[in-house]
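Below: a set of structures, written as structure tokens.
We did not get these values from a lab; they are worked out from the coordinates using the rules stated. Being a predicted model, the structure only gives us computed values, none of them experimental. Cβ atoms are built from the backbone, for glycine too; each structure is taken alone.
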Structure 1
Amino acid sequence: MSGRQKTLAAPAHRGRSAGGELWHRFKKNKGAMLGLLILIVLIGVALTVDFWLDQELVIGQNLREKLQQPNAKHWFGTDEMGRDLFWRTVYGTRFSMAIGFVAVIISAIIGVPLGAVAGYYGGKLETLIMRFTDIFSAIPSILMAIAIVSLLGRNTVNLMLAVGIAAVPQFTRVTRAAVLTVKNAEFVEAARALGKTDAYIIFVHILPNCLSPIIVQVTLRVAGAIISASSLSFLGIGIKPPTPEWGSLLTAGKTYIMGHSYLCLFPGLAIMLTVLAFNMVGDGLRDAMDPRLKD
């Protein structure tokens, strides 16, 4: 085979950009692609549900149709007020997804800089930050969230804040570990030699090269945040009924669970499906970003 023919036969992925190569490897994971498709649908519903769903279908009461089993008119049945459980579950996507994403943004905003500073400077500052993180990690996240919501008050914003703060230690640890692997790299030494400030080096040179584990952590923590928020609502200290957040739907349905189990079944399945989708996408991203698994 001639040199030209060998060149033409070279692997196609050599000409791809970094993003293109990541997508090429990610889409080979069928489970991750299925999870991504589910998330696209859920995020689309969360962003647009206010525009196409009639509020009367969500909050309208009809006591003559209360506690109906799933049927052709009411796919998921009706609750104790005669409200359609299918549309309430669909509308609850808006609250559960918003809580999950905002809580993780709060976690990342606090945890990533702390982890970066700890990993970059080391010494006593690292010890102080990591011991503080250890103390936080020793407290069950759900217990910490309960304490924060009880202290600040019961509303959606405080629920997001509580769930977000409870997940800060995970982001701190992941970021610190990633920074430790690159802080002595040649491009970092070159930036120091050029007189760049520590803040510039951390946020411009180091953190962009630590995005892989952070992005994976984000996808996994969104799933955890949704579960935490639903758990708090189920315990009665999350979003107040009749707001149709998935956890509050479970809370409302538990009273009738013996004879009308569908009231808990469908919101529970919504939580399970969403968390499963995030985990599949997170696993797919982890595999796609792992340099040891490259073709």
Structure 2
Amino acid sequence: MTGIEQEHDLGWAASLREFRTHLGVERGLGTKTVEAYLSDLGQMAAWAVERDQEPGSLDRDAITAFLVHQQGLGKKPRSLARLSSALRQFLAFLRLEGSTGAGPEAVVKPPRPPRILPKTLSEAQVEAILAAPDLGDPLGVRDRAWIELLYATGLRVSELAALPALSVFLDEGFIKVMGKGRKERLVPFGEGAESWLRSWLALRPGFRPKGGELFLGRGGEALTRQHLWRLIKRYATKAGVDAKTVSPHVLRHAFATHLLDHGADLRAVQAMLGHADISTTQIYTHVHQARLRALYDRMHPRSRG
């Protein structure tokens, strides 16, 4: 608590020490999370000490004034949201300790952080990346296969790296994926991915696999997430696509966005992506709507009045 741990800190230092213990011991929060909360609350403490306000004497007006002050300093909505969360938890803690001052309900709802739409790629850009591997090289066949599968299924890169060869059901056209929280899901894939998977599986034994993972490095070891990340960057550059805008996760976004562009049901996309909550998947509807808006504005004769 920089700048206020002094004799006349009006009880802030002691309160924040107790709150630190509460967060770390009783709630079991990680060190970084605890430090972030205490850093935010240190700003509140410094502001309150200047105005001779103790932790237990804070009221709604004081808290609102502090948040308005922080907003006036140019704090971004996300920073204000984190600060508000820290304040709510601190006031809830004080109330548990017997404070008669303001409770967590006194913290006004912060401005909603702006929605950050996920980056995606056009279908033409994806096609260019798919065409980039050298198919005269077995490693190029491998890379074409995993990029096809990634785009066909929307897997997380960690799921792709760990995917066992035995989890691919070529004749049925689906894979069995172990996702977050050890939850299994079945994800279909199309004929394009099937064809390249068959080509890769014919070559895979020659890599002398050290494990059961589907995609292997030159020495038979499983490909890592970092290796897959570097490869997709390399192929993006070769395809003439800005590598800064491309990653395995961006291909996952492209999978979801392009499905919705072609009329897929949001619940079906949710199931394939492995999202526990439909609200996580709904971000793609905003991407989809933005693309439709741009298309309309560009193409419709009366879009500009």
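Okay, here's what the table says:
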read-out: helix-only ellipticity at 222 nm (-39500 (n - 2.57) for each DSSP H run of 4 or more, over all residues; to 500) derived as -17000 - corresponding label from 1, 2; value: 2
read-out: Answer label among 1, 2 for the case where relative contact order in percent (Cα under 8 Å, 6 or more apart), calculated from the coordinates, equals 15; value: 2
read-out: Computed 1.8 for distance in nm of label points 7 Å out along Cα→Cβ at positions 154 and 186 - originating structure among 1, 2; value: 2
read-out: For distance in nm of label points 7 Å out along Cα→Cβ at positions 90 and 122 computed as 5.8, the structure of 1, 2 it came from; value: 1
read-out: Rg and Dmax of the Cα atoms in Å from the coordinates reads 23.4, 81; which among 1, 2; value: 1
read-out: Origin of the value 1.3, where distance in nm of label points 7 Å out along Cα→Cβ at positions 58 and 242 was derived from one of 1, 2; value: 1
read-out: Entry that produces 1.4 once distance in nm of label points 7 Å out along Cα→Cβ at positions 234 and 274 is calculated, selected from 1, 2; value: 1
read-out: Source structure (of 1, 2) for distance in nm of label points 7 Å out along Cα→Cβ at positions 42 and 66, computed value 1.5; value: 2
